[in-house]
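Several structures are given next for inspection.
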Structure I
Amino acid sequence: MDSQTGILIIIGIGSIFGLWIIFYFIPIGLWFNALVSGVNISLLQLILMRWRKVPPQIMVRNLIAAKKAGLTINRNELEAHFLAGGRVNSVINALISADKANMNLDFKTATAIDLAGRDVFQAVQMSVNPKVIDTPPVAAVAKDGIQLVAKARVTVRANIKQLVGGAGEETILARVGEGIVTSIGSANSHKSVLENPDSISKLVLAKGLDSGTAFEILSIDIADIDVGKNIGAQLQMDQANADKNIAQAKAEERRAMAVAYEQEMKAKAQEARAKVIEAETEIPLAMAEAFRNGNLGIMDYYKLQNIKADTEMRESIAKPVERKKPHEDKDLLK
């Protein structure tokens, strides 16, 4: 009795496991749901999906959703898109949303956008409901040298035809920032920009900044403009400081040259003085030689000494007399 009970338990467990294997590889429930929903798919196709590592639940659920939305989706193409790494749910939801919004989006375009790495469902939503992008503060300088810092809000919607290969939001922000800098830089005065901020929007929109991007720019609105630094005055001050430093450097160079020239002249004067002293030391020897040779007499020597004394006296007379201070004169009188 015990052995028979064990055999029955084993048979029961085996039966349950076998039924689970059968219902796993033969999803009768999914087939029945597809049949009731009007999706033409056989049990054999569902079984082959299991073997191809394609989840039948995802395929059947999306085929039913597309059928109920009035779309005709090829099962083989949908399965191929899943095997290529695509997001089946996002593609089907995007196709349903586009159809309800009367947008021209076919299955091939949707799968190409999805495989390109973009969220095709979000792109369809952005086409229906435009997105607002806030630009970072953009600093620019008008012709009068005053800096302005502007912030803009860019309203864009997705361009379905250019989602594959089109530039993203970063390119839009960069182009808008470039347009703001150009618009402010071309203004003669910062006051005119502050009075008419819409002139920036008109000039930027006229440039066609959405060319080659995955978006279409609907409007550009200047949210805020702040007055920054006086760049023109600051540049003039920097230039003046630079000119001053250059002038000081040139003056220092001239002073150094003058000092070097003065030192050179002093060296030459000292050299000349040394030669004079050397020559004066030879005078007594020359006079002694002249006495010995009879070329100079004693009277001639006295005359020479008289001329020398007379010259020294004249030099002393020619020198200016230093005037004494009044208190020194009082001291002398005492």
Structure II
Amino acid sequence: MPKTGLPRVYRIDAKIASGGYPNSEELAEMCETSLSTIWRDIEFMKLQLLAPIKYDRFRRGYYYTQKTYRLPGGFTSAEDLLALGMAKNILSLYRETPLYEPASSLLEGIIAPLASDGNKGWLEDRIVVPKVASAKVDLSIWETVISGIKGNRIITFEYLGSLDDEYQNRRVRPYQLLFDSGMWYLYGFAEERKAARIFSLSRMQNAVLSKDRFSLPPKFKYDDSAGDSYFGVFIGEEKHSFAIDCFDDAVLYASERQWAGDQTITEIDGGVSLEFTSTQSNKVLQWVLSCGSNVIPRKPQSLVDAWKAHAREMGRLARKA
């Protein structure tokens, strides 16, 4: 059996072991494959893996003659299973999105042998991905966006932008899905703006898949527009050179991370100076503000001016509080 068939076999194993007496049609629908493939998988499990599978004519489904039987992990390395177990925990980041349940179910079937070895509980208790603030994505929105990306078809929807008082109609050529800090975004070409834009899926409504198709341009990827910096989902029109002095707690925080492909870090009196180029000006400003009094931006001047304006406004509000 090719490695690509292994996840499917584990899903079949989990379904049969659940005691629900699944038939070939149910297994084919669950695995999104053909009946002939399921029949070959069953034969492979019986003849090569020695799985005690029988077919119950009265219940019209498969079952294990040994009720506690599960497929062994002998032909999958312990390291692979451990890595997949960790990956399932990381999936919790996507819990509020439609991809969580099918992906989690798939991995659960594959890592089933861990349970028999007593390792599954250890993974769940000791390797934890803390929850982050997230926004739910409507299933119909998700399916429309995925269909548009898959088939290169234009989608239309109503969108509430951060500066809008009411929903606006949008017609977009969907390029890519982006995930950042608990939020899903669509990156695509907005025909009204005649430029690439980013849309939060949680702010969409009434999405419709049109019949109109489009061709991907040579540079359609988000990275082609965002530049080689890593501050999250944001694209800007111009690339700027940034210089930010970091002190106290911000020294280690800034030094241990890669913020851009061309970043340099040099020691200064009492701290370090972080320099890089980026088109993500607003995101850089958010990061500077989040560090409070531990950072001082030096350039570009637009960043310095914005930082000072926010500092003055926060001071004014603090005096009123």
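Work out the source of -11500 here, i.e. which of I, II gives that when helix-only ellipticity at 222 nm (-39500 (n - 2.57) for each DSSP H run of 4 or more, over all residues; to 500) is computed. Traced to structure II.
When distance in nm of label points 7 Å out along Cα→Cβ at positions 41 and 153 is computed across structures I, II, the figure 4.5 traces back to I. Among candidates I, II, the computation of Rg and Dmax of the Cα atoms in Å that gave 52.8, 176 used structure I. Computed over structures I, II, FRET efficiency 1/(1 + (r/R0)^6) of positions 9 and 161 (r between Cβ atoms, R0 = 41 Å, to 0.05) reaches its largest value in II. A value of 13.9 was computed for Kirkwood radius over Cα pairs in Å, for residues 185-240 alone; which of I, II is the source structure? Working through the options, I get structure I.
Thinking of I, II, which structure, once mean count of other Cβ atoms within 10 Å over residues 225-232 is computed, gives back 14.9? The read-out comes from structure I.
Each reported figure results from applying straightforward, stated rules to the coordinates on display, with no laboratory input. Here the structure is a predicted model, which is why all the values come from computation and not from measurement. Cβ atoms are built from the backbone, for glycine too; each structure is taken alone.
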